[in-house]
Structure 1
Amino acid sequence: MFLTINSKSQTPLYEQIVQQVKELIAKGILEEGEQLPSVRELAAQIVMNPNTVSKAYKELERQDVIVTVRGKGTFVAQASERAIDPRQRKIIQDQLNKLVVEANYANVTKEEMIEWVEKEFKALGGTRHAD
C-alpha cells in the first residue's frame with residue numbers, strides 16, 4: 001500500500017492516512033476484502049510512529065471502512081458492511097456549504113462547481129453514486 005504523508009501539512013498525520021486509504025478504496029486500488037498491512041508494517045513503510053497508524057486504523061474501523069479480525073488481520077470492509085452514517089453525511093454537507101460560500105466569493109459559477117465535482121468523481125473511477 002503506497003501512502004504519501006506530508007509532515008508539513010496542517011492535516012494531522014493520522015487523518016492523512018485515513019483520507020488516503022479511503023481514496024485508494026474509492027479508486028479500486030484497494031479492493032473489498034483485501035488485507036491491509038499490520039500497524040507495525042505500515043508504520044515501518046511510511047516511517048511513522050505505530051501509535052499514529054493505530055489511531056488511523058481505529059478511525060477507519062469506526063467509519064466501517066476496514067474491519068479487523070482477531071488473529072487474521074485487517075481488511076477492507078465489504079460495501080454492505082459500511083453503514084451510512086448520518087453524522088458523516090452532515091459533516092460533508094457542512095463542508096460543502098463552506099466550499100460553496102467560498103466559491104461564491106471567488107466568483108466561481110455553479111456550472112464550474114458541478115464540473116469540478118464530476119471531475120473528482122470521475123477521477124475515482126466513476127464509481128459509487130456519482131453517475
Structure 2
Amino acid sequence: MRLIDDFSASVPSNFNNSLDRVIPTSGTVVLAEFGLAVPRSGSNVLLEGTVGIRSFLGLPNILVNVLRDGGIIGSVQVSTLAVNEIRLAAFQIVDANAPVGYHAYTITAELLNPLLTQARVTGPLTFTGTTIGPVS
C-alpha cells in the first residue's frame with residue numbers, strides 16, 4: 001500500500017478572468033510555487049495544475065514549465081487560434097523517484113513567439129503537489 005507523505009498547493013485563483021498577469025515578451029514569469037517534502041526514497045510526486053491564458057495581440061504560443069529546485073522537469077505548450085481567445089491548460093506531471101529532501105516546485109510561463117504577440121494569465125491558476133511514498 002502507498003501512503004501520502006505530503007501535500008501542498010498554490011492557488012492564486014480558482015476563477016476565470018480573476019487575474020491579470022502579463023507574460024513578458026522576454027524572459028519568464030513565475031505563476032505559482034510551493035515547497036514539498038519527500039521523506040523517503042522511491043517516492044513519486046504528482047503535480048497537477050490549471051492555467052487560464054488569454055491572447056491579446058497576435059496568436060501567441062506559451063510554454064508553461066514545471067520546475068523542481070530551479071530545474072525543468074516538465075512542460076506544456078499552449079497555443080491560441082484567435083485574438084482574445086481564452087485557453088485553459090490543465091496538466092499532470094509525475095516527478096518519478098524524486099530525491100529525498102524538501103523541494104521547491106514552481107510553474108513559469110514564457111512566450112515562444114514574442115514578436116507582435118501578447119498574452120496574459122487570467123485565471124484560474126492552481127498548482128498542487130502530492131508526495132506518494134513507495135510501496136510498503
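We did not get these values from a lab; they are worked out from the coordinates using the rules stated. Note that the structure is a prediction, hence the values are computed from the model and not measured. Cβ atoms are built from the backbone, for glycine too; each structure is taken alone.
Kindly point out which one of 1, 2 the value 0 was derived from, the read-out being helix-only ellipticity at 222 nm (-39500 (n - 2.57) for each DSSP H run of 4 or more, over all residues; to 500).
Matching structure: 2.
With Kirkwood radius over Cα pairs in Å coming out at 15.4, pick the structure among 1, 2 it was computed from.
Value 15.4 for Kirkwood radius over Cα pairs in Å corresponds to 2 out of 1, 2.
For which of the structures 1, 2 does the calculation of distance in nm of label points 7 Å out along Cα→Cβ at positions 93 and 109 return 1.5?
Of the structures listed, the value fits 2.
Tell me which structure, out of 1, 2, gives 25 once relative contact order in percent (Cα under 8 Å, 6 or more apart) is calculated.
1
On distance in nm of label points 7 Å out along Cα→Cβ at positions 13 and 45, which of the structures labelled 1, 2 is highest?
Answer by largest value of distance in nm of label points 7 Å out along Cα→Cβ at positions 13 and 45: 2.
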